[in-house]
Structure P
Amino acid sequence: MSQQNTPLTTNESKIIVITGASKGLGRAIAEQFAAAGNTLLVCSRSELQLYKMMEDILLEYPQCTIKAMPCDMSIKVDVLAFAKWCLQYGIPNIIVNNAGQFLPGSIHNEEEGLLEQMIQTNLYSAYHLTRALLPKMMEQKSGSIFNICSIASLQAYANGGSYSISKYA
């Protein structure tokens, strides 16, 4: 079986919101939507990685539009500020809730508050962003929301600690 890198093509440019877009799966998703000439509204905790990703994508896919905002998705007011920022560019056609955080360790050795941080990032961020953007999407009677998860949401693994709990939630 061969793997193809075919872009997610459409007849017209869409507005795509992607969280956790600076690396890994989020970046790969951003590249696919960029290849199709869409408008990307992206965020990541790391400002440096975010703007490097933006620069790389614009060099590779000059037909796309990309706007970036550093955002710590574990902080509700930051998530809501990102949502408001996104809406100034239009109503999203697609939301990709990809932001997540993994810190390995056993529960008995974790720092106090790590579970709350994992739940804020891995669960509540998607809830708050979707809740902020969904009313406008419903008004236009279209749109898609993708919540990226982990195998840890199906089966915990060694050293998963609070991460596994947050994914089970």
Structure Q
Amino acid sequence: MSLLIQVSCKDGSWQALLSDWQRQCEEFSEDFNSFLGASLSVVSDLAEGPGEKDAGVFALKTDDKYSALCQLNSTYLPGYQGKVLRARMIVFSPEFEFGAYPTERYADELVNLLDGVIQISNDVLPSDHIKFHLRSPSDRAFFSTLGTALGAQKALKKVDSRGMWLYITK
């Protein structure tokens, strides 16, 4: 069972994620610093900082392995009633980036990540709306189909995809 948890230096979870991903890079003979590159600079300040009330770095964790991370922040945005939780800077682990997993496994992790973001919007960073940044046109097609299914089931008030964003109103 995958859980989306906040990672930070305070509790050692950020260091555990970095250690896990460095080990994964080594398994694929890939350079850890090249793998994270610019993505790390954006999220590391948040994970290593004193902590913010409405933002953080969250990672999808199963047992002792981390499969993805993202930056989440909840704020008021023009055009919305209530707070909006934005999921950005989504990075998948070296195992997903370099491994030969079937497409279905990647799709499962995307769903787990989205489910985790929805759960976070219910309690940790309470928000009425979610904006989920998509990584690729394939993700957009996948979430467009998923959004149609969720909308039909009335699980959420509104699900829409525009550009590289998935918009959800709960």
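Just so it is clear, none of the values below were taken in a lab; they were calculated from the coordinates. Computed from a prediction, not measured in an experiment: that's the story for all the values here. Cβ atoms are built from the backbone, for glycine too; each structure is taken alone.
As an exercise: Rg/Rh (Cα atoms, Kirkwood Rh), for residues 62-141 alone, calculated from one structure in P, Q, equals 1.07. Which structure is it? Going label by label, the one that fits is P. Supply the structure label, taken from P, Q, corresponding to helix-only ellipticity at 222 nm (-39500 (n - 2.57) for each DSSP H run of 4 or more, over all residues; to 500) with the calculated value -12000. Label of the originating structure: P. Given a value of 1.3 for distance in nm of label points 7 Å out along Cα→Cβ at positions 134 and 150, point me to the structure among P, Q it was derived from. Comparing all candidates, it corresponds to Q.
Using semi-axes √(5λ) of the Cα gyration tensor in Å, for residues 22-77 alone as the calculated read-out, with 20, 11, 10 as its value, let me know the right label among P, Q.
Label of the originating structure: P.
Starting from the value 121: which structure in P, Q was volume of the Cα convex hull per residue in Å³ calculated from? The read-out comes from structure Q.
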